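Take a look at the structures listed below.
Derivation of every value follows stated rules applied to the coordinates shown; laboratory data play no part. All figures in this text were calculated on a predicted structure; none of them were measured in a lab.
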Structure 1
């Protein structure tokens, strides 16, 4: 299926990766850039970046990650373990006929991107992270009052069975509607039509449980496996961080120097957690500058 976004032709393809099929939006020609969305998003969360990247000479691949929107929704928490999510990225790059790609992630997509860069560095040229801390940094702050209790309480709430799904979907997904309407600094970041598309994606059968299973699965990784995953990242990294993030404090921005050895950090004062929509112009400028650097 073909659609159009800001004058750019988009190909919608269901890409079979073996265990799952990912609905993926493809556009442009040139070096491959894979964009990974977060919760509760889908490919459309990169609507401001796709045209800019294509016009700059890049080929973009924007999957609905497993469990989201119209991609496959395997049952059970184990289907959303970090290794499964990383394998999807690895297989997607291969399915697109490439050996390497630039990887850009926001929210949960950024968490997967961090882990992928640690486990599959040979598959990446450059890594871009939007408003998610390095896993070690997040782990150190998660059990503090300021971060864990005041900001990231939902991470613990999502460990409960069935009740989080009922809560998030209550009153026709009122919590998602409220979050996308009031979180951004730029109130035009999400139109009402945009918000309805996000709700429609979350309303897909099984999608909400799958999305919440990402949070459940990360808590079930053994200490040994978690330690094995944490490896230094030496490839170039760009972190774009909206400082008006109600979920992640500014003290989480800087990654451990020994684990991320080549990082540029751009702090954006007038942007929220949804930085790629809230400050699209700045994000696009910094993204294109970074990717073009030899």
Structure 2
């Protein structure tokens, strides 16, 4: 079974419903994915940073408890672990406020070794941020050169729209590194004011990466490859929170690839049936995460899913 390495930000999420806090859990988009993969028993490690404070220690303990190697998580002093306040509306979608206090020197870690057959999961502002870009780009180049399969979740938030021109070069570089790109309808609305999945693939993705997964909340999922496109219905559940929906979709897709032994060298040869199974895993993980106030699959569900 291949190793999964995630690189991304870590925050402490405080969830509000009707203006009252209802849950506080570690979070971050790639963090949520890697925790779910760890709970599935996949060999997983995470590259990130936390403060040398109570919140940072909670996060490190949580990674360990979920079976994730945290040796490449930098514990910094001179700042505080970041907080994210997520306000759930009547549809249980979240609006965010972020509180961050980082030191000048960031991501002071040694990257874990990469081998062919590994999968690297990256995304969000963390791998666009100019402050971190030299280090995150160096890691992505290293992973690409070592033959890992790179999965890029764009996850571009509304609060960075004013920076989209400044970040365009880093975004394109991230797309060029990628073997699979996942983007949501919101991402492309904020980036390009585009919503048509086929047009987005044709004009913004295909030139850099042939494999593209387009998600649109409760709408259908679209898969585009060199061979063509396919469409999948999301699973209907009673939604408690959508905070971890996309992150767990990513985790499920990566888990499906691990189960089928997919690597960068075999990705182009996947059959439609194999892709169907991989996307189905993503839909399963995402649907389950929407029924929880946590941002990841729970351990009991993970144990039952592995026995399927």
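Quick one: Kirkwood radius over Cα pairs in Å, for residues 85-140 alone came out at 11.4 when computed from one of 1, 2, so which one is it? Going through each structure in turn, the value belongs to 1. Source structure of the calculated read-out (helix-only ellipticity at 222 nm (-39500 (n - 2.57) for each DSSP H run of 4 or more, over all residues; to 500), -11500) within 1, 2: 1.
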